[in-house]
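Derivation of every value follows stated rules applied to the coordinates shown; laboratory data play no part. Just so it is clear, the structure is predicted and the values come from calculations on it, not from any experiment. Cβ atoms are built from the backbone, for glycine too; each structure is taken alone.
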Structure I
Amino acid sequence: MTTNGWTEKKTTAILVLADGTVIEGYGAGSTGVKQAEICFNTAITGYQEIMTDPSYAGQIVAFTFPHIGNVGANSHDIETLNMDAKSRIAGAVFRADITEPSNFRSMQHLDEWMKSRDIIAITGIDTRALTTLIREKGLVNAVISHDPSGEFDLEVLKQLASQWPGLVGADLAKEVTIEKLSDWTQSPWVWDEGYGNSSTEDFHIVAIDYGIKQNILRLLAGLGAKVTVMPAKATAKDVLAQKPDGIFLSNGPGDPAATGNAYAIKTIRGLLDSGIPMFGICLGHQMLGLALGAQTVKMHQGHHGANHPVKDFTTDKVEIVSMNHGFAVEGKSLPDGVKETHISLFDGSNCGLAVDGKPVFSVQHHPEASPGPQDSHYLFRRFANLIRSRKDMEPIAERVEPTNVEG
């Protein structure tokens with residue numbers, strides 16, 4: 001369209017909120033229509049890891065950092081384990097047009113990469129205003145649509161947005177988990193070498209995949225563990241049949257109460273009775289809390305980003321951590337015998353728990369980062385030491401040490 005001597009770009013993407021608000025922009029990535037919940041993420045790096053994190057299934061992510069696409073996309077920064085998962089991030093919202101890649105690790109333009117993964121994006125959006133809206137009104141249901149023709153039926157899109165049931169009551173772990181047991185040996189990334197391959201098997205960890213991130217598995221393997229990954233619906237009997245020395249409960253998407261009541265709580269309670277050391281992250285933390293008798297709640301705006309301050313009462317330290325969750329354990333609901341170990345310094349919400357007299361603990365945040373700071377890497381060493389203590393092995397240092405990070 002030409003107006004008074006300048007050319008105005010044609011609207012090719014629409015974001016329609018459940019309250020009827022219509023936001024116009026320009027499409028990128030895949031075409032089509034997706035219903036989802038909108039959240040915002042404050043991280044300034046790691047957009048590819050964010051968009052492949054299974055925990056974002058059923059969500060549209062609005063990136064507050066204005067320039068997305070700078071480092072392109074590659075085959076290494078993928079976090080999902082199940083490449084064929086039907087449920088994944090629904091869409092992305094960017095302030096500006098996708099930036100041309102300028103990084104030695106880039107293999108593909110971000111726009112082409114999003115097309116290949118069926119991710120719809122809308123650009124040219126005032127992401128500050130959208131972020132303010134979410135902060136004030138809370139997480140909102142919406143529809144994102146991309147059509148190069150620019151033809152949209154707004155009434156239909158408004159209806160789809162208002163009628164989408166949302167994430168409360170949604171069991172999405174079953175849609176992102178692996179289908180069958182698998183082994184994992186890849187170890188953490190090292191500068192100028194890439195990912196390694198662990199051949200040390202000092203002990204055996206079974207990880208239950210509710211939507212696990214690959215960097216969690218790399219850090220577990222890097223501890224010198226044999227790592228076996230099992231599907232979300234694995235029973236306690238299935239897990240114990242693998243003779244694990246440690247059990248890991250992974251992150252994942254959806255409502256912890258829905259997944260927990262459907263199958264996970266029964267499994268976790270059976271595993272708690274075994275006395276085997278257990279460590280949970282995010283959804284795994286929430287469902288461990290439910291299994292212990294606590295309650296979970298839907299948060300107003302959730303926590304999504306790589307700059308969240310968390311207080312660890314076990315070390316009396318404040319750490320800057322990566323977070324991605326819209327549900328939380330209600331700290332006041334923790335029963336006797338379960339103590340709160342971490343809290344968010346933004347809003348005081350629960351970010352960790354431990355069971356008195358048992359080698360069982362969990363955190364709400366993401367100590368594996370990817371993207372994010374590595375302040376909490378020591379939690380993986382803490383888990384390893386619980387296992388090593390049970391096997392009468394020498395402990396390893398828990399302190400936070402400088403580590404190689406991706407460029």
Structure II
Amino acid sequence: MPYQKLQPESLMMSYGHKSGMARGAVKAPIYQTSTFAFETAEEGKDFFELAYSLREPLNGETPGMIYSRLDNPNLEILEKRLSLWDDAESCAVFASGMAAISTTVFEFLKPGDVLLYSSPLYGGTVHFITEVLTRFGIQVVPFYYDQQPEAILRQLKANHQAHRVAMIYLETPANPTNALIDIEAMSALARELSDKGRQVLTVVDNTYMGPLWQHPLQLGADLVLYSATKYIGGHSDVVAGAALGNKELIGRIKVLRTFFGSMASPYDAWLLTRSLETLKLRMEQQARNAQRVARFLQVHPMVDRVHYLGLLTEADGEQWRIYKRQCSAPGAMLAFDIKGGEKEAFAFLNNLKLVKLAVSLGSTESLAEHPATMTHAGISEEVLAEMGISEKLVRLSVGVENVRDLIADIEFALEKAAEVLEMEAVG
């Protein structure tokens with residue numbers, strides 16, 4: 001059967017690895033080497049010409065291995081396999097999600113450009129955009145999930161910024177509120193803002209949905225980014241990031257990655273390749289667990305509101321319509337507003353046993369955190385309020401544990417939070 005007829009989960013076992021090149025090894029070995037030997041000086045010249053884009057490849061010619069800062073067999077295998085999930089032409093893997101974000105943004109933005117970005121975003125991304133990019137003369141403009149593209153365009157024109165927008169950066173669903181942004185609509189806005197010789201790129205951080213539940217490239221986005229630490233790695237034992245898109249854009253990103261030195265190591269690439277073999281199994285189990293946890297929380301007396309895509313209904317209007325158009329499942333990330341405030345939220349978190357009190361997400365173990373004082377701690381109270389992140393909000397990343405055990409753990413912690421709420425009312 002031809003490879004192109006197989007599904008990604010089938011190809012994760014062997015795609016990109018030729019066992020004959022590794023003495024018959026079924027799994028790719030770790031190529032723990034910094035440098036590679038050339039057969040001839042002429043070959044070395046050819047490799048460098050391609051690596052530095054000094055000429056176009058001839059007759060399907062591909063760059064050879066030179067140095068692991070440029071490429072490595074483990075990195076190459078990982079990038080080929082990761083591309084399959086999003087049906088992307090090319091992929092670049094990095095040492096972290098923030099390395100993927102920063103390298104991508106710096107490649108395509110220059111002083112004087114405007115970056116239009118959705119809010120809320122992951123706290124680290126917010127800091128990078130608002131505190132780092134602005135040092136380089138890049139103007140940054142936020143927008144929110146309930147703003148329509150037409151209104152955003154009018155605002156940009158009124159502020160004389162429309163002609164300077166170079167990138168629209170989205171994170172959808174939003175971290176941590178699960179608010180959805182219409183990728184197709186924002187991609188159409190990017191095309192409207194583009195002109196001859198100037199393409200406005202749509203870049204989507206797809207970490208929350210992983211490579212399984214949402215495919216931004218198929219919805220009109222130019223680039224999709226991941227913190228590969230999360231669902232792709234899935235075991236809390238590796239930090240990495242990835243960018244995917246067409247060959248031209250990823251080729252530019254890879255050149256800058258070479259000079260930033262921000263590629264993933266051979267061992268980390270090998271770990272991620274291993275994790276891709278179980279990605280679909282893990283993510284599907286996590287989604288099943290999350291749906292049951294969300295339904296439990298929805299009716300619990302200590303919970304004011306649950307933010308979870310699987311609870312959206314037609315009554316939610318545009319959010320429901322976006323979800324049905326661009327997501328294939330509700331995912332495994334949820335948040336909820338606990339009754340009370342920070343004290344009750346902390347009491348809940350402090351009394352969890354099975355669920356770990358930690359940041360990050362997407363791993364086999366369930367994790368809980370308090371965004372306002374943890375992942376989004378560096379953001380002002382005013383901006384947090386605009387984002388919908390209050391002291392009542394708790395974020396949950398649901399893992400693969402027995403779901404009855406998870407619910408029992410959460411129920412016990414909520415009972416302890418209820419005791420704190422009662423004492424607050426009395427005292």
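One of I, II was used to compute FRET efficiency 1/(1 + (r/R0)^6) of positions 28 and 292 (r between Cβ atoms, R0 = 35 Å, to 0.05), and the answer was 0.20. Which one was it?
I
Where does the value -11500 come from, among I, II, when helix-only ellipticity at 222 nm (-39500 (n - 2.57) for each DSSP H run of 4 or more, over all residues; to 500) is the thing being computed?
The value was obtained from structure II.
Among I, II, considering only distance in nm of label points 7 Å out along Cα→Cβ at positions 20 and 44, which has the greatest calculated value?
Sorting by distance in nm of label points 7 Å out along Cα→Cβ at positions 20 and 44 in descending order puts I first.
Identify the structure, out of I, II, from whose coordinates semi-axes √(5λ) of the Cα gyration tensor in Å, for residues 268-379 alone was calculated to give 21, 15, 13.
Among I, II, the structure yielding 21, 15, 13 for semi-axes √(5λ) of the Cα gyration tensor in Å, for residues 268-379 alone is I.
For distance in nm of label points 7 Å out along Cα→Cβ at positions 12 and 84, which of I, II scores largest?
Of structures I, II, the maximum of distance in nm of label points 7 Å out along Cα→Cβ at positions 12 and 84 occurs in I.
Supply the structure label, taken from I, II, corresponding to mean count of other Cβ atoms within 10 Å over residues 92-99 with the calculated value 20.9.
Corresponding structure: I.
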